[in-house]
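Visitor: Each structure below appears as structure tokens.
Read-outs: derived from the displayed coordinates by stated rules, not from any lab. What you see is a predicted model; the values in this text were computed from it and never measured. Cβ atoms are built from the backbone, for glycine too; each structure is taken alone.
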Structure 1
Amino acid sequence: MMIQNDRFLRALRREPVDQTPVWLMRQAGRYLPEYRATRERAGSFMALCQTPELACEVTLQPLQRFPLDAAILFSDILTIPDALGCQLSFVDGEGPQLARPVRTPAEIQNLLEIDPEQELRYVMDAVRLIKRELHGRVPLIGFAGAPWTLACYMVEGQGSSHFKRAKSLLWDEPVAAHRLLRHLSRQIIAYLSAQAKAGADALMVFDSWAGALAPADYHQFVHPYLSDIVRDLKRMHPAIPVIVFAKGANHALSELSRIGADALGVDWGVDLSQALRLTEHRVALQGNLDPSVLYARPESIRAQVRLCLQSYGSAPGHIFNLGHGMNPDMNPEHAGILVSAVHEISRELRAGQQLA
């Protein structure tokens, strides 16, 4: 089916567009009252994720409010650890909990392989349903967590501010750590490939905790596996663009731009003009407004959007996004102001560049 609004895909290919495409990480979520109503109907976050019809409903909700240029599958990065037997649950106010963490070399050795169309069939069914319900309106983004980020949760058993167990595994048991990261890489490749086959138009890899490691550890335990995932996905699905977002690892932008990804997500810790220099226009860039801007007044939101767009400049290949995700207490009206501002100001800047 032909996609009616393909700005997002053209920007990923670094082709000219009439206005900068925009979507928002966590654009379907608790800041929307309609999401909260669906979540209450589902009974639990896991039931919401595992019921394709409800996952489809909340995926489409932000598109009914805002003129976004892409939809992103409603799911969670911890579906793979759950399928591996870690027993994922969500506790209000505490975040994800894994009842069976994986901490010893023996536990890592005994991890099984996942068939995405079996253990994670609910995700693939959601992708297929969302694609059908979108009717080609905008592209659909599929996603997965990256090996290091998934390993953090699997080893810690929950979110962490220090990652003491996960980091100790890297330093005390590097052979076992690499075995875990290799295993997760294989599961992620199979999972994202299955999403592509189910209809996802682009694939994104979230390494939310990449910035928690020192550069030397990043280069040993993160970068090689991101490279492997991108290489295999591009070999299997050469027409499907791949986005890598290694939050906090701005020191590695130059190297990341060489792994074959079509785009890199950029957090707000680096200026877009600097990111362009570091990546030498090899990839599209996605980002990078500080999400907290959405707590500011409308005129401040528009001013910060303008600064972000001006920072990227006139080169093709920019997808506007936040430097991370929407927060539950954000005002939906402010999200709408941001989306409209991106489109309006980017058109204005393009017109000015043409006149110049």
Structure 2
Amino acid sequence: MDSGKMVLMGMTLAELKSAVKELGMPQFTASQIAQWLYQQHVDSIDEMTNISKANREKLKEQYEVGAMKPIDCQRSKDGTIKYLFPVSCRAMTTNETEGFVETVFIPDKDRATLCVSCQVGCKMNCLFCQTGKQGFEGNLTAADILNQIYALPEREQLTNIVFMGQGEPMDNLDAVLRATEILTADYGCAWSPRRITVSSVGIRNKLRRFLNESECHVAISMHSPLPEQRQTLMPAEKQMSIEEIVGLLRQYDFSHQRRCSFEYICFAGLNDTTTHAREIVKLLQGLECRVNLIRFHEIPGVDLPGSDEKRMEALRDYLTGHGVFTTIRASRGQDIFAACGLLSTDKKLRMKN
């Protein structure tokens, strides 16, 4: 969608105030618009009925809400639903005229988590991730990020949001911070930041900025405590090492409600050994955190063996027994390519499927 009009969704209250001022409307109109957008979730400006018809017409000349419904969905046998959302042309940095991202809704008893994307593709090129094989096609705008929540059919069921879909959040930090501000602000969706987790491979300066400017949980992709090995799995290690990441995290307080976690995909004989367990304990000693062990989901062209349940349980028990709280994350949506590391909207891959 690119009608040439500016999009209201993704605008902060301060920006809405500037917009209504330019249009000659009363300042309080900005708060009314914010309420209609982020609390009532209207699809059109015409639905903003406490704004005068004349002012709605003025607004419509230059703006639109910007909501875009998903164009496809796949349902897993375990209840997980994967949606395909279009993104604005503004998000694309390639010659493509349209872009898409995948978003995963994960219901689980009294919890319902949405895994949102922040980029079309990804620059990080982690060996074990399908999104990285897609390459980078563009940064999502704050509106594109929020639309994955705004236009979700199960929106009212959501209890948690994780920025663990396509893309590296710190590589699109301005849009991610804007989206999380709107999600947590009183004028916005008024969510607690403790319901939102933002993941990262660790990017120098950007990770520090996120920790300073946001109160949301942070999840770091570790996958190996050994720098040289981590670099073979994750090229981003060369830019910001796992030791540097942990050193930065030690400067922040995670002993109260804000949580720090580490994501760890287990590969048989590669990173699930006793040596790795000892190094994880050594690396994280004294840091208030948790480790989430994740099953590896095979992707084409990558010869990595996933750890079996017994090895993962042994790793979990060792870490927990040495003071590092560790869980094994349940794998969801693997049959629809919605599990960790499987998201991709590459057109060639979509045509093959």
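Visitor: For relative contact order in percent (Cα under 8 Å, 6 or more apart), which of 1, 2 scores largest? Please report the intermediate quantities before stating the final value.
Guide: On the way: 1: 22; 2: 15.
Ranking 1, 2 on relative contact order in percent (Cα under 8 Å, 6 or more apart), first place is 1.
Visitor: Here is a follow-up. As an exercise: semi-axes √(5λ) of the Cα gyration tensor in Å, calculated from one structure in 1, 2, equals 31, 24, 19. Which structure is it? Could the numbers behind the result be given before it?
Guide: Values: 1: 31, 24, 19; 2: 38, 22, 18.
This value belongs to structure 1.
Visitor: I have -9000 for helix-only ellipticity at 222 nm (-39500 (n - 2.57) for each DSSP H run of 4 or more, over all residues; to 500), calculated from one of the structures 1, 2. Which structure is it?
Guide: Numbers: 1: -14500; 2: -9000.
Of the options listed, only 2 reproduces it.
Visitor: One of 1, 2 was used to compute mean count of other Cβ atoms within 10 Å over residues 36-43, and the answer was 14.2. Which one was it? List each step's numbers first, then the result.
Guide: On the way: 1: 14.2; 2: 16.9.
The value was obtained from structure 1.
Visitor: Follow-up. So distance in nm of label points 7 Å out along Cα→Cβ at positions 84 and 332, computed for just one structure, reads 2.2; which one of 1, 2 is that? If you can, show how the numbers build up before the last one.
Guide: On the way: 1: 3.6; 2: 2.2.
Working through the options, I get structure 2.
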